[in-house]
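Student: For reference, the structures are reproduced in the following blocks.
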Structure 1
C-alpha cells in the first residue's frame, strides 16, 4: 500500500462531501465575498487551495511552470471540480516522484528573493493541512450564509458496522 496515496484518497473523499455541499448553495452564495473573511468567498478559498497545491507541489517540487489560478477564472462548482481533477493528477504525480524519498530537499525561492529548503514530506503535509484549514473556513462561511453543512471531518470511507465504533 502506498500510504500517502491512500491518505490523499481519503482527503479527496472529504473534498467530495464538501463539493456536494457547495452544490446546494446558490451560485451567488458560492461566490459571495464576506467582509468577516477579509472579502473572501467560498469560491476564492477553493481556488486558493488548488493554487497552493499547484504552487508548492507543481511549480516548486516538480519544476512545472503552471499558470496562476485566479477566482475570476472559475464560475461555479463544476468548474472548480475540474480544477481539482487536474490538481489531483498533479498531487499523484508528486506522490509517485517522491515515494520512498520523502527526505528529498526542495529549494524554494520566494518572491522577495529569500530561499529555504523543504523536504518532500513537509511540502505534502503543508498542502493537505492547508486544505483542511480552508475547508473549515468554507464550512463556516456556508453557516454564516444560512446553510447547514454536513460532517466534513476526515472519516474512514468504508464503515462496515457502525455500531462497533
Structure 2
C-alpha cells in the first residue's frame, strides 16, 4: 500500500467516524465551531471569528446573533478600538460547548466499548498517539493534552526520528 492510499483511507475513515459521532450533537456544526474557537482562543471580534473560520463576516454575524440570542455569548467593548465589540463565552455558552463535547466523547466511548476488542483498543491507543504527533508536525496542535499515556514512536530513544526530519 502506498502512503497516498493510506492517506486516502485515513481521510475517508476519519471523516465517516466524525460524521457518525457528530450526528446527534446538541449544537449545530457552525455554533459548535464558534463556541469551540472562543473556548480555545478566548474573546475576539466577529470579524476575527469569520477570518479564523474562513467565512464571510456577514455569515458569522448571523451565527453570532443566534448565539447572543441563546445567551451563549457575552459582549464587551474592545480595549483598543471602541468601535469594535469583543465576543466571549457566557457561563451558558461554556456549559453548552462542554455538554456538546461530552456527548461526542460519550458516543465514541460507547461505540468503542460495544464494538472494539481489547487488542484493537491497544492498537487504537498507539494509533491516536502517532496521529497526534503527526497532527502537531503538520501544524495542527491539539486543543488539550491527550487523556491516554503512550509514547509515540517518534519520541522513543533511538527510533530514527532524525531520518524523519530530513
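Every number here is computed from the coordinates shown, using simple stated rules; none is lab data. Quick caveat: nothing in here was measured; it's all calculated off a predicted structure. Cβ atoms are built from the backbone, for glycine too; each structure is taken alone.
Student: Say we calculate FRET efficiency 1/(1 + (r/R0)^6) of positions 53 and 109 (r between Cβ atoms, R0 = 30 Å, to 0.05) for every structure; which of 1, 2 gives the highest result?
Tutor: 1
Student: Which structure, out of 1, 2, was relative contact order in percent (Cα under 8 Å, 6 or more apart) calculated from, if the result is 29?
Tutor: Checking each candidate, the match is 1.
Student: When mean count of other Cβ atoms within 10 Å over residues 37-44 is compared over structures 1, 2, which one is greatest?
Tutor: With respect to mean count of other Cβ atoms within 10 Å over residues 37-44, the highest-scoring structure among 1, 2 is 1.
Student: Which one of 1, 2 has distance in nm of label points 7 Å out along Cα→Cβ at positions 13 and 61, as calculated from the coordinates, equal to 2.2?
Tutor: The correct label is 1.
Student: Using distance in nm of label points 7 Å out along Cα→Cβ at positions 45 and 149 for the comparison, can you identify which of 1, 2 gives the largest number? Before the final figure, lay out the partial values.
Tutor: Details: 1: 0.6; 2: 4.5.
Of structures 1, 2, the maximum of distance in nm of label points 7 Å out along Cα→Cβ at positions 45 and 149 occurs in 2.
Student: While we're looking at this one, here's another question. Among the shown structures 1, 2, from which was the value 1.04 of Rg/Rh (Cα atoms, Kirkwood Rh) calculated?
Tutor: 2
Student: OK, next. Suppose you compute helix-only ellipticity at 222 nm (-39500 (n - 2.57) for each DSSP H run of 4 or more, over all residues; to 500) for every structure in 1, 2: which one lands on -17000?
Tutor: Values: 1: -17000; 2: -20000.
Going label by label, the one that fits is 1.
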